[in-house]
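Multiple structures are listed underneath, in C-alpha cells.
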Structure 1
Amino acid sequence: MTLIKSISGIRGTVGGRPGDNLTPLDIVKFVSAYATWLKQGAAKEKAKIVLGRDARVSGDMYAKLVAATLTGLGHDVVNIGLATTPTTEMAVTAEKADGGIILTASHNPKQWNALKLLNNQGEFLSAADGEQVLKLAEQEEFDYAEVDDLGHVIEKDYTQYHIDQVLALKLVNRDAIARANLKVVVDAVNSVGGVVIPALLKALGIKEIVELNCEPTGKFAHNPEPIPENLTQIASTMKEVGADLGIVVDPDVDRLALISENGEMFGEEYTLVTVADYVLKHTPGNTVSNLSSSRALKDVTEKYKQQYHAAAVGEVNVVAEMKRTRAVIGGEGNGGVIYPEIHYGRDALVGVALFLSHYVAEGKKMTALKSCYPSYFISKNKMTLSPGMDVDKILNGLKKKYANEKVTDVDGVKIDFVQGWVHLRKSNTEPIIRIYSEAKDEVAANQLAEEVIQTAKSLL
C-alpha cells in the first residue's frame with residue numbers, strides 16, 4: 001500500500017487499485033472532499049481555486065481530473081499549469097482565491113504524485129483542517145453541481161509574477177549580482193525548475209548559465225532528492241566548466257541545494273543558515289527551523305543576539321511558529337527557505353536571490369563562505385516500516401532508554417546529547433521512520449545514529 005494521507009497531503013504511486021495507490025478515483029474522491037470542505041468553510045456555493053503542477057508524467061492527466069472535479073462541484077478554477085509550489089501559493093493570494101491545489105510529490109521519484117492542499121492564505125492546511133478533509137473523503141457524501149451551475153476554468157501563467165516579486169525584495173541586490181559576472185550551473189531534474197530558475201538567473205543579470213536536466217519532461221535524469229549521491233553529474237560539470245556555484249532544486253522548487261566551486265555540496269542545511277546570516281545582518285529578529293535542522297542556525301541567530309525557536313517537522317508547523325514568534329527568516333534544513341517578506345512558504349527562488357545577494361557581497365568563493373559557519377555534520381538515515389510495525393512502541397521505548405538525556409517529544413523523539421542529537425520521527429511522505437543525527441563530524445554523527453538505531457531495533 002503506497003497511498004499516504006497526512007498533514008503533507010495525499011501522496012501515492014500512480015496506478016494500481018483505488019485506496020492502495022493514487023489512482024484517478026482517489027484523485028476525484030480527495031479533491032471532492034477538499035472542495036466540499038472549502039465550500040463549508042467559505043460559506044459560499046462557488047469558490048475560486050488555483051491549480052498548479054510540476055512536470056511529472058502523470059501531472060497533466062491528474063490536472064485535468066482535478067479541474068473537472070472542481071468545476072463539477074460548481075467551483076471556478078484558475079489553472080496556472082506548470083508552476084512551482086511557491087508560485088502556486090503566491091497565486092492563491094494574488095487571485096484572492098479560496099484555496100489551491102498543487103500536483104507534486106516533491107522529491108519522490110517519477111512514479112509518485114500527490115495532492116498538496118492550500119487554504120486562502122496560500123499556506124498548507126493545518127492538521128485540524130486536514131483531518132476534516134480526510135473525514136469528508138471517507139464519508140463520500142458529495143453534492144455535485146447541476147448543469148447550469150458548473151464552474152469554469154481560466155488559464156494564467158504566474159511564473160513572471162513570482163520572479164518580479166522576488167526581484168522587488170529590498171534585500172535582493174540585482175545590480176551587484178549582475179556586476180559579479182558569475183558562471184552558474186543549474187540542475188532542475190527535468191521539472192518546472194528548468195523553466196523558472198534559468199529565467200530568474202537571467203532576470204538577476206547572470207549571463208553564463210549552464211543548464212543540466214532543464215527540459216521539463218517529467219522523466220527525471222536522476223533520483224530527484226537533492227542529496228550528494230544523486231548529484232554526481234553537476235559535481236563533475238562544476239569542475240569541467242569552472243563555475244562559481246551550482247544550483248539544484250527538487251521537482252516543485254521549494255528546496256534549494258547549492259554546489260561549491262570544487263563540485264562539493266555546500267550542504268542543504270547551510271542554505272537556510274547562510275540566507276539567515278544575510279537577513280539577520282540587515283533585519284534583526286527571531287528565526288525558526290524544525291527539530292531535524294542543524295544547530296548552526298541557532299548559533300548564527302545568537303551571534304546577532306536574537307532568539308532561535310524550534311518547531312515540529314512540516315512546513316505548516318514551521319510557519320505557525322514563525323508567526324507566533326514573528327520570525328524574520330525561517331525554514332527547514334532540507335534547503336527550504338521561508339521569508340515572510342514575500343510569503344509564508346518554502347521558496348527556492350527567494351533562496352537563490354537572497355543567497356546570491358549575500359554571496360556577491362561577501363566576495364568569497366563558496367568553500368571560503370561555508371568555512372565561516374559553525375561546522376556540523378548531519379547523518380540522515382531511515383528505517384523502513386513493514387505493515388503492523390508499532391512505531392509508538394519504538395518511540396516510547398527510546399524515551400525510557402534515554403530518560404537521563406534531554407528528550408523532546410512534540411514530534412517523534414529527539415534526544416539531545418552533549419556531543420550532538422538524534423531525532424526519530426515517522427515520515428509524513430513515505431512509509432519510513434526518519435532518523436537524523438548531528439555532531440561535529442561525520443564519524444561522530446554516524447556513531448550517534450547507529451547507537452540509537454540499534455536500540456530502536458531491539459525494541460521491535
Structure 2
Amino acid sequence: MLFGFARTDITPRVGVGLYGFGAFLNRKSTAVRAPLYARAMAASDGQTCAIVVSCDLVGVSGDITERVRETVAAATGVPGQNLCVHCTHTHSGPRTKYGIGQGDIDPPYLELLPNRIAAACIKAFEGLEPGVLHHATVPCVGLGYNREHDVRPALQDALREDWRPAMPEITDTEAQVLSVYGDQGLRGFASYFSCHPVVGSESSTYISSDFCGVATDLLQREHSNAIGLYLQGCEGNINSCVVHHSEQDSLLALDVLASRYARQVRPGISDGAPLNGDTVAALSRRYRLTRAPLPMELLRDRLAECEAILYADDADDGDPGWRRTVVTAMAVRKELARQERGEPFDDTVEVQALRIGDLTIVGAPFEIMHRYKRRVQAEFSTPVLVLSICNDSLGYAPEIESFDIEDNYAARTVPYMLGYPPLAPRVEDELVAAMTEMVRNVR
C-alpha cells in the first residue's frame with residue numbers, strides 16, 4: 001500500500017477567544033503554549049485513497065468539513081466520503097463550532113481554517129509512497145478518570161507516577177499505536193486513546209493542543225522524518241486526571257501528563273506487528289437518530305424558572321451559576337421559537353468508516369461515551385478504532401442511564417446549548433448499531 005503524512009499549522013493569532021469550560025468566561029488567548037496543527041494520514045491501494053486529518057481543535061462544523069472536502073477533492077480527486085475531518089477536542093483552542101456562551105467566534109480565523117486543514121490532506125496525498133502499516137496495543141494508565149462515576153483526584157495525587165483512578169475498568173487502560181515504515185524507516189505514526197484534553201484549565205489563557213498534542217510533538221521530535229497524529233477515542237465521560245486548576249499548575253502539569261502519555265505510547269511505535277490486508281475502502285452514510293425534544297409547555301415552564309433566577313434582586317453576572325442560567329434561557333428561547341415556527345429538525349448524522357488493510361476507523365460527530373467503544377470493538381477480531389468528533393460536532397452521545405437524571409449535563413443541557421433537541425435514551429443502541437454496521441460493510 002501507499003501512505004502519505006503531512007501537517008499544517010492552524011494556530012490562531014493571539015487574542016482570539018478560547019472555547020469551553022463554562023458559560024461566558026471571556027477567555028481571550030494571551031500566548032501560545034503549544035501550536036495547533038492539522039495532521040493528515042493518507043492511505044491508498046493504488047485505486048482507492050482514504051484520508052484522516054486530526055485537528056487540534058475542540059470540533060468543527062459540518063460546513064467546515066464540506067469546504068475541506070471540496071477543496072481536497074478538487075486538488076486530488078479523492079471523494080469527500082473518503083476524507084474524515086477529526087478533532088482531538090482540546091479546550092485550549094479557538095471556538096470553531098456554535099455553542100451558547102462558549103467563547104467568541106473569530107470570523108477571520110474561520111475563513112482561513114478550511115484551506116489550512118485541506119492543505120495538510122493535499123500534502124499527504126501528494127506524498128504517497130510505499131509503506132507497511134504496523135499495529136500495537138500498549139498499556140496506557142494514569143491519565144484519565146470517569147467523570148460521571150469516579151472522583152477527581154487532588155493535584156498532588158494526580159502528578160504521582162503511581163496514581164490510578166478508583167475505577168480503571170470504565171476508562172481506557174490501553175492505547176493503540178499505528179506506525180508506517182518505508183525504505184527509509186519510520187514515515188508516520190498515530191496513537192489512539194480516549195481522554196478529554198482538559199489539562200489546560202478554565203483559568204488558563206494559553207493556546208494549547210493539550211497533553212495529546214504536546215505528547216505527539218514530543219514523539220515526533222524523536223523521529224525527525226515522521227509525522228504523528230493523535231486519534232481521539234470515546235472520551236465523552238473521561239477527563240484527564242489534572243483538570244480545573246490554576247493556570248500555573250495547569251501549565252506545569254501539562255508537561256507531566258504529556259510525558260506520561262508519550263512514554264507509554266513510545267514502545268508501540270517500534271514494536272508493532274505488520275497488519276494483514278492490502279486494500280483501502282471508505283463508506284459514509286447518514287443515520288437517523290431518535291430525538292426527544294421537550295414539548296412547548298415544559299419549555300415555557302423551564303424558561304419561567306430561568307427568568308425567576310435571572311431577574312431576581314440579587315442577580316449577579318459574576319456568579320457562574322447565574323451565567324449558566326443565561327445559557328439555558330437563551331437555548332430554551334431558541335428551541336421555543338423553532339417549535340412555534342413549526343420548523344423541522346434534521347435528525348440525521350454522518351457515520352463514516354475507513355478501512356486500511358485489516359484496520360477499520362469508524363467515527364461519528366459526537367463526544368461518545370466510553371462504553372460505546374467497548375461495545376463496538378467487542379464485535380470484531382481485527383483492530384477497530386472508534387473516533388469521536390468526526391466531520392461535525394453535535395454534543396454528546398450519552399449512555400442510556402444518563403437520561404434517568406433530570407438535569408444530566410450531557411443528555412439534557414448540552415444539546416440545547418448547541419442548538420439541537422436532546423437525543424432519546426435509545427441513542428446508545430442506535431449509534432452502536434450504526435457504527436457496527438459500518439465496520440461490517442466497508443469494503
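A few remarks follow.
- When relative contact order in percent (Cα under 8 Å, 6 or more apart) is computed for each of 1, 2, the one that comes out at 12 is 1.
- Highest-scoring label, criterion being volume of the Cα convex hull per residue in Å³, for residues 310-357 alone, among 1, 2: 2
- Comparison of 1, 2 - label where FRET efficiency 1/(1 + (r/R0)^6) of positions 38 and 150 (r between Cβ atoms, R0 = 35 Å, to 0.05) is highest: 1
- Structure responsible for 17.6, with mean count of other Cβ atoms within 10 Å over residues 214-221 calculated and labels 1, 2 on offer: 1
- Computed 4.5 for distance in nm of label points 7 Å out along Cα→Cβ at positions 70 and 422 - originating structure among 1, 2: 1
- For 0.30 (FRET efficiency 1/(1 + (r/R0)^6) of positions 30 and 342 (r between Cβ atoms, R0 = 25 Å, to 0.05), calculated) the corresponding structure among 1, 2: 1
Just so you know, all these numbers are worked out from the coordinates, no wet-lab data involved. Keep in mind that what you see is a predicted model, and the values were worked out from it rather than measured. Cβ atoms are built from the backbone, for glycine too; each structure is taken alone.
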